[in-house]
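Chemist: The structures considered in this document are given below.
What follows draws every value from the coordinates through simple rules; no lab data is involved. The structure displayed is predicted, hence computed values, not measured ones. Cβ atoms are built from the backbone, for glycine too; each structure is taken alone.
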Structure 1
Amino acid sequence: MGSKALSNAHGKGSRAVVLLSGGMDSCVCAALAVRDHQTAAVHVSYGQRTEQRERRSFESICDRLEIRDRLLVRNDALRSIGGSALTDSGIAVPESHAIGNNIPVTYVPFRNAHFLAVAVSWAEVLGAGQVYIGAVEPDSSGYPDCRPEYYRAFNEVVKTGTKEGSIRVVTPLIAMHKREIVTLGLELGAPFDLTWSCYQSEKRACGVCDSCALRLRAFRDAGAEDPIPYEVAAAR
């Protein structure tokens, strides 16, 4: 799938690409990018359980934020590789209380490298100087590809592996707690009502997986109401 023709909808000279999964964090990242740049958004489907629902969120968020330039990409490698509850139907998605101190089975091996490779390639074609990704280290599931040192190292790869070496991967949320991300999103007018974070359901968020639990706690701690429906109301 390809991108649409570039537009100047926001009248900004600098260009940026945002990786937009359709989740809460990536939505806030997109709102930040739109505020400061002429923004293009890329979405990667990789055979995850909620693939169709996440794609709908991507399209809806882009519509609301008036992001016209979009790239939809399918990555079949991650589903073929497996090893994650998100891509392998034989591995159950654990409830949040069942997750210990180890990296959970919802980790998709080296996923963000696949996503960033697409986004950086497109940024180079578009002449965009920055690639936004909503990686978060605190209050997260502990995925290794969400650590600051990972992005420092990745930027060295981008610097040496692109024509101009000037594209930077930026992680504006990486040191923020989830409640702070919710607060920032509300200030920016990020369309949380269009987002999807649940790992296993495409109709109503389950409310018990780790992603749902982190999101619900974030809204509660921020003193705000999560606008999406949940199967398990008690999780609130």
Structure 2
Amino acid sequence: MSTINDLTIYNTWSPQWWDGSARWLRTLHNMVPARLKYFDNSVSTWDGQDVLDLGCGGGFMAEALARRGADVIAIDPATNALAAARSHAASQGLDIEYRYGIGEDLNIPSSSIDIVVCVDVLEHVNSLPATLAEVGRVLRPGGIFVFDTINRNWLARFAVVTVAEDIVRLLPKGAHDPNLFIKPSELRFELERHGFHDIQFAGLGPTGLNRNLDFTFGRIPTTLIQYMGVAKRI
């Protein structure tokens, strides 16, 4: 039986993270502008903010945040991906603090972060409650949590696993365990339980193709497959 939620993928593919040779990594990179466009609606400025990129992989989002003037700490358990991220940031003259870590146990002082960014991560963690507890702990009062994840239903499973992984091979096979996908109602409950309010969700999905015939992304009117969100710490 093949492995599911196989996080070794991020280490295996780290040499190709930034060279544009892997379609699935180009897809991840193409999602950054759509995510930021949505997050910008709730973040008045990134400049000078202490930002945690939780689950940074090889650094696509971390670099985008640093270019907007944020002081970025970026955490991931994939050591090879972190090495690729450090190397690329150095080549771009970007000052990003990359650290090994997991969402359930952040080695960051309490109430020290203004904004936590967590994309393509919540559907992979071992414990959603523990991860959200840690996010709430490190955020300053009034801090902002921005994220995206995958809904749990038959359509999301078909689109992400059957089509994207098994048929089209847009994603590496085994990248996701559909049992770890998260319904918006479940995520809202856990966020509220861990001290968040002003919770908003919006759909995220393909909206077109670029010159390489890769998907481009944006906000869409349904959260049935993938969705973004914003929440504030009380």
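Chemist: Thinking of 1, 2, which structure, once distance in nm of label points 7 Å out along Cα→Cβ at positions 140 and 204 is computed, gives back 3.1?
Modeler: 1
Chemist: For structures 1, 2, calculate distance in nm of label points 7 Å out along Cα→Cβ at positions 156 and 220 and state which one comes out highest.
Modeler: The maximum falls on structure 1.
Chemist: Matching task: 16.5 is the computed value of mean count of other Cβ atoms within 10 Å over residues 36-43. Pick the structure from 1, 2.
Modeler: Numbers: 1: 23.8; 2: 16.5.
Answer for the origin of the read-out: 2.
Chemist: Match the computed value -11500 of helix-only ellipticity at 222 nm (-39500 (n - 2.57) for each DSSP H run of 4 or more, over all residues; to 500) to one of the structures 1, 2, and report its label.
Modeler: Source structure: 1.
Chemist: Still on this structure: On FRET efficiency 1/(1 + (r/R0)^6) of positions 20 and 188 (r between Cβ atoms, R0 = 35 Å, to 0.05), which of the structures labelled 1, 2 is highest?
Modeler: Top value of FRET efficiency 1/(1 + (r/R0)^6) of positions 20 and 188 (r between Cβ atoms, R0 = 35 Å, to 0.05), among 1, 2, belongs to structure 1.
Chemist: Now for a separate question. When you work out distance in nm of label points 7 Å out along Cα→Cβ at positions 44 and 212 for each of the structures 1, 2, which one comes out largest?
Modeler: 2
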